[in-house]
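Right after this note come the structures.
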Structure 1
């Protein structure tokens, strides 16, 4: 979960482009509380770079906090998409 000024500033598109560049699969979406949620699968090094990018965000965003949690891989998706 990413908190801060992250909705309405192109954050989800930034996340998707970053994930695609790193060959990650998964999804990103806006949460009702104003945060952005994402789930990604891929190589550990790529996931670490992805988490670093989320902490930075695009220039139009302000990231206050990023909560990263490890979850079991699902391997049910080959691409990275914006779900809402």
Structure 2
């Protein structure tokens, strides 16, 4: 499974979420994490992002299975991770 995180340096919610993800990342062993900056990596982003940042897309075998949009609490992140089958 892959977790694709898309944010921007100018986005306050992205900075907040980056810190929340850092707390969880050490326990995410069975997942590949890819991070993109919306402005700098525009040519690498293959998904439609929309107007609200950050966006986190969970992908399995090349297919999107779940998406998180905007700022979420650590508990909300944990719930989504469990939903997609990631052990924390």
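Suppose you compute P(r) over Cα pairs in 10 Å bins from 0, in percent, for residues 2-41 alone for every structure in 1, 2: which one lands on 28, 54, 17, 0? It must be structure 2, since only it matches.
Here distance in nm of label points 7 Å out along Cα→Cβ at positions 58 and 74 is compared for structures 1, 2. The highest value is that of 1.
19, 14, 7 is what came out when semi-axes √(5λ) of the Cα gyration tensor in Å, for residues 26-65 alone was calculated for one structure; which of 1, 2 is it? Source structure for this number: 1. Given that relative contact order in percent (Cα under 8 Å, 6 or more apart), derived from a single structure, equals 45, which label among 1, 2 identifies that structure? Comparing all candidates, it corresponds to 1. Identify the structure, out of 1, 2, from whose coordinates distance in nm of label points 7 Å out along Cα→Cβ at positions 34 and 50 was calculated to give 2.0. Source structure: 2.
Every number here is computed from the coordinates shown, using simple stated rules; none is lab data. Just so it is clear, the structure is predicted and the values come from calculations on it, not from any experiment. Cβ atoms are built from the backbone, for glycine too; each structure is taken alone.
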